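Presented below are the structures under discussion, each in the form of structure tokens.
Just so it is clear, none of the values below were taken in a lab; they were calculated from the coordinates. Here the structure is a predicted model, which means the values were calculated and not measured. Cβ atoms are built from the backbone, for glycine too; each structure is taken alone.
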Structure I
């Protein structure tokens with residue numbers, strides 16, 4: 001007889017496959033513009049580690065763009081995490097299970113080990129359950145232990161739907177204009193203390209928000225309108 005955990009995993013596998021197919025099909029229609037990707041490409045080619053951070057509600061677009069490139073993702077052990085893990089596996093991500101926000105020193109140290117070995121971790125610092133767009137310290141701990149930079153990213157698309165979830169998850173409409181911006185790296189000093197972590201979290205939170213605001217403008221108005229100063 002099938003156990004409860006086996007049923008949960010089987011349902012998660014089916015649902016994850018369905019969501020992946022929908023997300024992948026939608027992603028293929030997007031008119032995507034990417035800026036600032038060159039340093040990430042160098043990390044990939046040289047096998048040097050890094051952490052990329054963006055908000056939890058903006059993962060559909062980067063998941064499509066980063067498909068099959070060998071990125072890592074840290075996904076919670078919750079039931080929702082089972083579905084997310086299935087989706088990201090199908091996008092070609094390597095998966096770590098755990099959460100830096102729920103007794104997660106162990107998960108952070110495992111992620112740091114992977115990143116120090118040359119992996120690039122895609123991380124949502126306001127996950128897995130918020131508050132939305134509030135930078136939690138997990139990414140800072142991972143980057144500090146691994147001695148690697150953190151790259152903030154901002155993502156937007158228009159027209160789109162924002163779901164009524166805690167993270168206001170963004171789903172572009174078919175053939176939407178999408179923008180993916182990667183910002184300048186931030187390093188966490190080896191000797192950084194609690195106060196330094198708070199300052200760096202505020203810095204990165206602001207960087208993601210600024211990149212996202214610019215991505216929103218470009219998605220809505222395009223580059224020509226941006227050059228001409230459209231409000």
Structure II
């Protein structure tokens with residue numbers, strides 16, 4: 001089984017998104033999957049210019065010469081694609097959106113009806129895949145992921161992919177702080193690892209496992225106080241310079 005993972009956090013392996021993504025991918029590897037991980041910050045992917053050359057002039061091939069030339073063939077081969085992104089203004093990061101937009105050559109320009117809805121058929125040589133979302137949000141409530149989930153599920157429907165679930169970490173902005181303070185988050189990281197193993201071995205992730213990943217880490221009022229204090233200290237330090 002081949003897994004293609006994209007981490008769109010600008011902080012790459014040092015970000016809060018990676019704290020959940022890395023054990024998830026390790027669980028997949030331990031279950032026998034071949035995993036490739038790319039960071040959008042290290043990739044040169046231009047925005048889609050909407051000229052539709054990949055549909056009309058050079059079917060299946062974008063005219064732009066950048067890292068999508070390397071990455072797009074890997075999307076053809078992958079059995080599972082993992083999109084990892086922090087929540088940026090209710091959605092994915094800008095580089096992740098560019099990457100998703102540039103996957104347009106995977107589908108044909110024609111329309112077909114699927115489940116009573118107009119969709120684009122996959123181009124020959126492409127296949128349906130399972131898609132997993134891994135996301136971190138600095139806001140406390142789980143519903144802050146709702147717009148992102150709607151987008152990702154719509155993308156899967158339009159791309160003939162199966163949305164296999166999401167590893168969501170609300171109020172994740174304090175994970176590193178909590179670990180520095182000696183607070184254990186091992187159950188969250190163990191659950192992320194287990195989710196990866198489940199997906200490869202069982203084809204799905206259990207609701208209980210995903211719920212553990214999203215569990216409350218601290219009460220909302222305490223989180224607000226802690227975050228606000230952190231930002232205030234940073235502002236106070238700036239004034240002293």
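For which of the structures I, II does the calculation of helix-only ellipticity at 222 nm (-39500 (n - 2.57) for each DSSP H run of 4 or more, over all residues; to 500) return -12500? Here the read-out was taken from II. Of structures I, II, which gives 2.7 when distance in nm of label points 7 Å out along Cα→Cβ at positions 12 and 44 is computed from the coordinates? Here the read-out was taken from I.
Which one of I, II has P(r) over Cα pairs in 10 Å bins from 0, in percent, for residues 124-171 alone, as calculated from the coordinates, equal to 22, 43, 26, 9? Mind dumping the intermediate values first?
Working: I: 22, 43, 26, 9; II: 26, 46, 22, 5, 1.
Computed on structure I.
Quick check on the output: 24.5 is mean count of other Cβ atoms within 10 Å over residues 148-155, derived from one of I, II. Which one produced it? Only structure I yields this read-out. Upon calculation of Rg and Dmax of the Cα atoms in Å from the atomic coordinates, which of the structures I, II produces 19.2, 63? The read-out comes from structure II. When mean count of other Cβ atoms within 10 Å over residues 92-99 is computed across structures I, II, the figure 17.0 traces back to I.
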